[in-house]
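Every number here is computed from the coordinates shown, using simple stated rules; none is lab data. None of the values given here were measured: they were computed from a predicted structure. Cβ atoms are built from the backbone, for glycine too; each structure is taken alone.
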Structure 1
Amino acid sequence: MNLIGLAPDEMIQADIRTLIHPQLSADHLQRVVIVEGHGCTLTGADGTTYLDGSGGLWLAQIGHGRRDMAEVAAAQMQRLEYSTCFWDFTHDRAVELADRLLSIAPANMSAVHFTSGGSEGNDAAIKAARLYHHRRGDHDRTWILSRRGAYHGLTYGGGTATGIGSLLEGQGPHLPHVSHLTAPHSYRRDLFAGQDPTEFCIRELEDRIQQLGPHNIAAMIGEPIMGVAGLITPPPDYWRRVREVLTRHDILLIADEVVTGFGRTGEWFAAPDLCMQPDIIVTAKGITSGYLPMGAVLFSKPIADVLRSGVNGFPVGFTYFGHPVACAVALKNIEILEQENLLDAARDTGQLLHNLAAPLADLSIVGEIRQAGMTLALELVTDPVSRTPFPDAGVAVGRRLRDEFGVLVRVSAGSSLVLSPPFVLTENEATRLIDSIGSLLRQITRSQPTV
């Protein structure tokens with residue numbers, strides 16, 4: 001069916017008839033058909049424009065619709081559109097990108113394994129952690145530690161590590177030997193039985209290790225800052241102390257930097273500033289700013305050396321591993337981030353967003369405001385004393401911001417509004433984002449006296 005020239009309503013009907021969307025019920029018949037994007041603005045098929053405050057799914061670092069990115073992709077397609085990297089084959093773009101990634105990664109990273117995205121990357125990282133111990137003779141080290149509320153994709157391994165039960169219902173049995181711990185969500189003080197959040201989490205980690213047996217655990221996987229959970233920023237000493245415990249028991253640490261990597265927190269990677277010191281780093285999203293599907297898993301030298309050993313080396317790979325066009329686009333994306341000082345922009349504009357949003361903390365519906373680089377979250381509550389999550393925030397706030405104000409934000413964990421806009425966001429656009437959110441939250445507060 002040729003969809004060119006269809007009216008917006010016809011396009012919507014075609015979508016309803018032909019597509020199964022992630023996380024969308026058949027009862028929901030509304031669609032927002034996006035046909036164009038430039039900078040921080042998206043345009044719908046009906047001509048409506050939207051200010052993209054969510055950066056797609058946390059990934060539009062350099063903004064939408066850049067001609068220079070399209071030109072790089074077209075040039076690479078004309079020269080070499082595809083070549084495998086399985087076995088002893090390689091190509092120049094894969095080698096160049098691997099070297100470039102290691103030049104901006106934490107110093108202990110030594111080798112790169114390409115994927116098509118974050119979910120594949122987390123699966124590869126889990127397999128790598130288990131294989132690393134197996135080849136060293138620790139055949140019982142198969143357990144993976146994760147955290148409740150974590151998001152590590154929805155493939156088999158990463159999906160099991162994801163700590164959101166509603167996303168896994170009816171799909172079991174899941175990957176065996178995965179155990180979930182409490183997330184360091186300091187605002188949710190009810191999680192910690194009156195204890196300091198870090199102390200509680202470290203004690204729980206130590207207890208879980210003893211319960212499972214230190215000799216049975218391969219790795220812990222964690223987002224430096226938990227994105228889908230609502231931009232949960234850990235206490236300052238959390239990752240340092242987690243790392244100390246894991247090192248003492250020879251347990252690897254996998255940093256899922258799919259959201260935080262490539263400048264989202266104002267640095268190339270979030271792990272160093274949080275004293276995380278991971279053995280494996282999983283990346284995707286911002287590696288190409290969404291211009292093509294791409295991901296990369298980075299390994300420290302001890303891990304890489306073991307993975308390269310054996311008859312089959314690392315027996316994990318994907319058809320589009322190191323896709324030449326995706327590699328060329330990623331290289332150009334990193335060049336733009338660097339040459340246009342967009343990491344500085346992420347820090348500065350992120351701070352601006354926080355400053356603009358700070359007065360909203362006085363509203364009874366706003367429980368906490370969290371910010372890390374070019375991300376901002378407002379956790380919504382029914383009242384600031386009980387801290388009860390505001391019900392149906394996605395319906396009450398997220399869609400109203402889109403439909404009434406033309407502003408796109410993400411609703412995470414049911415009650416947190418999360419902003420992760422492109423780094424090219426202007427001061428006027430930042431002001432519009434926060435003014436729109438503030439206007440709607442004030443409307444809701446006035447209409448619900450008990451809130």
Structure 2
Amino acid sequence: MAKTFPRGGAEIPHRKEATEEKPIVTLAPPAQVVIPLRQHIGAPCEPVVSVGDYVKMGQIVGDSQQFVSAPVHASVSGKVTAIEERVLLNGTKCLAVVIENDGKDEEYTMPTRPVEKMSAEAIRETVRNAGIVGMGGAGFPTHIKLNPPKAVDTVIINGAECEPYLTCDHRLMVERTEELVRGTKAIMKAAGAQHGIIAIEANKPDAIAAVEEAIQDEQGLSVSVLQVRYPQGAEKQLIKAVVNREVPSGKLPAEVGCIVSNVHTAISIDAALTYGKTSYERVVTVSGGAVVDPRNILVRIGTPLKELMAFCGGTLGEPAALVGGGPMTGPPVESLDAPVVKNLSGILALTQEEAGFDENRPCIRCARCVNACPMGLLPLSLGDLSNHDRFAEAAQIGLMDCIECSLCSFVCPSKRALVTWIKKGKAGWTAQRRAASATGEKAV
């Protein structure tokens with residue numbers, strides 16, 4: 001029987017038909033790549049190359065000495081032509097290394113040795129040097145996650161891919177199954193876990209079959225089939241569904257003996273350990289009703305988004321909305337000149353019918369948002385308090401426990417911007433606490 005979490009959630013249109021059966025195709029590298037020095041949660045990198053330097057594909061071009069950070073690498077070989085601020089897909093800017101592609105793909109690879117002969121620390125060091133971060137969207141440096149503050153017994157690989165449209169993880173599970181299994185085992189060794197569970201939603205039967213076949217002779221590995229229910233892939237909901245453990249408020253999965261990692265991340269770990277490959281490419285789903293030929297594309301980091309759209313035949317007229325990632329949690333795309341980054345799972349060009357915009361009509365007190373909330377919160381109250389800058393009051397009723405899945409906004413018949421207001425509240429409350437900490441006062 002397929003598993004799920006016990007509270008809230010909903011079945012939402014999955015809209016994966018356009019790409020779920022399409023094999024991954026490779027986009028030729030562009031004439032120029034832009035490598036942002038901030039592609040992860042934590043401290044941004046500093047450039048370790050200079051304008052005029054020749055770099056190899058896979059070579060580190062940015063790094064940081066801060067604990068929470070991860071290096072970034074060249075995705076082509078060629079000359080560094082600029083180190084300057086460039087726009088990201090959400091419209092913000094950050095320092096980036098610009099490389100002119102010489103078309104040779106001369107590659108730097110890290111030294112390798114059999115994983116069986118590597119210590120947990122050596123695995124984590126290789127993962128760090130490869131610049132691997134969470135590739136499902138969060139972008140948290142993976143080498144830190146593999147060194148949990150408490151003992152863990154279970155690694156859960158998140159193959160739910162519960163957001164509509166996205167199918168990159170689905171295709172990776174089908175097409176690169178052996179790499180996924182090896183990467184999972186490496187994560188288990190690095191974290192000291194005895195069990196590895198690859199969790200897959202039931203709407204991916206080919207992926208389930210491929211993984212089950214690949215692990216049939218493996219000790220400690222299993223597949224957990226999940227109900228098709230959003231947000232099944234959210235970390236806390238996934239842990240509850242798979243191992244029936246509840247992560248306490250404000251705590252990490254290690255508190256209940258678990259680590260959760262993304263499918264793409266596990267495969268990238270295998271590439272680093274087996275082939276010495278650094279994190280300079282990823283698979284991106286390009287989809288949506290406004291896309292001429294939706295595809296799953298293997299693309300170099302730093303490739304302009306407009307080249308992915310062109311590779312898919314462009315759009316059918318002007319899209320009503322462009323989204324980076326999934327439509328429930330992904331940010332609006334402000335510029336197609338922005339580059340692909342490590343944690344970008346999709347680019348969606350949506351029609352007017354698909355997009356759905358906030359109208360902010362009066363709340364009718366129907367409680368649909370309350371019933372749908374997978375965290376058992378009161379989204380209508382959190383939204384209203386946050387929208388009126390009453391951050392401390394919102395915090396008292398669970399503001400910081402919101403996982404920002406957007407289900408409250410999705411089910412709201414008045415189309416209220418609940419998650420937008422809650423995000424504002426979380427940012428405001430965090431700022432208030434920091435300011436109060438700096439002055440020794442209490443945030444109110």
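Tell me which structure, out of 1, 2, gives 2.7 once distance in nm of label points 7 Å out along Cα→Cβ at positions 186 and 330 is calculated. Provide the component values of the computation, followed by the final result.
Working: 1: 3.4; 2: 2.7.
Only one of 1, 2 returns 2.7 for distance in nm of label points 7 Å out along Cα→Cβ at positions 186 and 330, namely 2.
Looking at structures 1, 2, which one was distance in nm of label points 7 Å out along Cα→Cβ at positions 354 and 370 calculated from, given that it came out as 1.3?
Numbers: 1: 1.3; 2: 3.5.
Clearly, the read-out refers to 1.
To test your reading of the models, identify which of 1, 2 gives -11000 for helix-only ellipticity at 222 nm (-39500 (n - 2.57) for each DSSP H run of 4 or more, over all residues; to 500) when calculated.
Working: 1: -11000; 2: -8000.
The read-out was computed on structure 1.
Comparing structures 1, 2 by mean count of other Cβ atoms within 10 Å over residues 26-33, which one has the largest value?
Values: 1: 11.4; 2: 17.5.
Result for mean count of other Cβ atoms within 10 Å over residues 26-33 over 1, 2: largest is 2.
Taking 3.2 as the value of distance in nm of label points 7 Å out along Cα→Cβ at positions 106 and 434 derived from one of the structures shown (1, 2), identify that structure. Present the calculation step by step, with values, prior to reporting the outcome.
On the way: 1: 3.2; 2: 4.2.
Derived from 1, not from the others.
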